[in-house]
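The following blocks contain the structures, represented as structure tokens.
Computed from the coordinates by the stated procedures, all read-outs in this text should not be read as laboratory data. Keep in mind the model is a prediction, meaning the values are calculated, not measured. Cβ atoms are built from the backbone, for glycine too; each structure is taken alone.
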Structure P
Amino acid sequence: MNVFLTGTDTGVGKTFVASLLVRAGRRAGFGTVGFKPICCGDRDDAEALHAAAEGALELNLINPVWLRTPAAPYVASMIENRAIDLTLIRESFRRIRALHGSVIVEGVGGWRVPIERDYFASDLAAEFALPIAVVVPNRLGAINHTLLTVETIRAQGLQCAGLILNESAPPDEAQAIAAATNAGILEELTHLPVLFRVDHEQRGLQLSEAALTRLMGGPTPANNGT
């Protein structure tokens, strides 16, 4: 199980979903770990992946580049007058892949967030050559943002494995119709599966074997305890 997680925007729940997948993969016997190439601002995302993998990797390997400014990487690097070390990111990814057969990569921000002036999160995903899953906030506006993201992924000739709907807050009356209908409409319009969805009241769930199988496109190991 190897996946690059992107989102329709920043703050849509990529870290929550990535940690969920890491824990599910480890329960299923894959020894899954997480990789967060770049953190901007705090390091909470990387620390969450470190905890999900039960310390299987050191924090600096999970997150090789940490910029303290809470902004897009390109902006943060200019403010800090610091070049982003893409070589270190590539070497860290190769090292993790050599050590672990199952890696969940959490991208930074959305699909077209700039890392350098002419190098984007999408370019990093293309280099890693993993199937891409899009984390979508299950709310009003999700359809437009998802279609734009999926169209851009496909325009680069990359494989989109499917969508993951995440409901970080209970929908109010204005959001309820969108939250109830997004999954079906998105599957119809993108021709992609909703791999799984997390409703707000299920935030403490463990990812089911069925959901893990859909993400992987095949059976999970027998007797995995899920």
Structure Q
Amino acid sequence: MRNLHVRLMMVILFLGFIKTFSQETNENSFNDVKVNLLFGLNQPLLGGFNIEGNLFYKRLAFDYSHGISLNFDNEILDKENQALGLDIHVPWTTGFGVGYRINDWLNLRAEPKWHKFELFHQNEKQVLDNLLVSYTTFTMGIGAYANLEPFKNQSNFLKGIMIAPSIRWWPRVSSSLTNDQVDIYSKTKEQMVSHEALEVGISNSPLILNMSVGYSFHWK
């Protein structure tokens, strides 16, 4: 729990830094409508795929994203779930966001998201007969997104190319499990053990770092 508090404090400080040092932007720069189509770079590293759509209207920011088939192998889990000998499959994670544009390249969003988790014994084939348990979680968090357009001054197709690094804090607020826990059999421990519903971020925490690439379309 202490590590989670430290990570949360880091996120709060990061957002405060952004708010303090982000450049002033003339309100006229928010008179256009912008639509972004983005693809995550972290998800393919986990064997999956993610697509995200953004709509920016004046100061408002809206998004929808959907990821599929993410694999959290035992070695990248937190120590507790590593010790249980688990591999985790996430068949989908989905949700939307609503936020505010601080300036032309930076926005903050509130993000309700839903996630499906499937648990398997480590190194077993991930088929229905080997499934230990499956459940869904709901997270409600925040995200800070930078929308960088390195070729925005070009007059050709390069103009819309976009790079979007992000930092998100998505804590679990509920799950489909009773009291957010379930008993499963651990082959590693050779006994029944209690498993707590997972957080969706790094090492079973709410913290997520990602980089997306895509294309931005502008209308006046």
Structure R
Amino acid sequence: MNLLLRTLTAFLLGILITGAMLFLPAGTLDYPGAWLFIALLFTPILIIGVVLLVKNPELLRKRLEMKEREKEQRGVVAISGLLLVSSFIVAGLDYRFSWSHVSIVVVVVASVVLLIGYALYAEVLRENVYLSRVVEVQEGQRVIDTGLYGIVRHPMYSAVSLLYLSIPLVLGSWWALLVISPCVLLLFARIKNEEHVLRKGLPGYIEYTQRVRYRMIPFVW
């Protein structure tokens, strides 16, 4: 019951805070891109949350944990959060003052990319029962090297990068895309630190890195 309350609270607060960050700068509730984004964002979140609550409540509890233990990771998370919030505010202002024009074709493509990102996110959750929001090595943890983890070592960050780059275009703002783009570079820094932790504390991880060469982008990095 406590986990259910935490989940519902986080879900409702997420909707309220996201709406405030978009509609207040826009100066109106008549912002179609914001409504589209909220629907695309929170519908999958609701579905995934219900599935985890029923099938894997421990993983859901880990996903609700936000306190980073690694000092370097705390900095990366703080900067990423600031950029994400800033991109929402810029998107709202962009809509109010018509700074940029994003064609409906781009919005549709971005919406599809966002859903693909969420599909990858859900698959990673299915494959990796040790997945936590914070960088850590858990008791009894083993290396996952099948499915998406057989292609890249950090498929969660691949999914997140698709979300970062598609969100501003769903909202109809090129300027917001410019603001949020550095978050992808910050993922590179997060991965570097995370791999340092995993190499030291997770048995078999070094051998895994030799089998799966790419961290986030197949054939690139």
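Taking distance in nm of label points 7 Å out along Cα→Cβ at positions 114 and 162 as the criterion, the top structure among P, Q, R is P, with the largest value.
Work out which structure the value -4000 belongs to, where helix-only ellipticity at 222 nm (-39500 (n - 2.57) for each DSSP H run of 4 or more, over all residues; to 500) was derived from one of P, Q, R. Only structure Q yields this read-out. P, Q, R: which one has FRET efficiency 1/(1 + (r/R0)^6) of positions 98 and 178 (r between Cβ atoms, R0 = 35 Å, to 0.05), as calculated, at 1.00? Working through the options, I get structure R.
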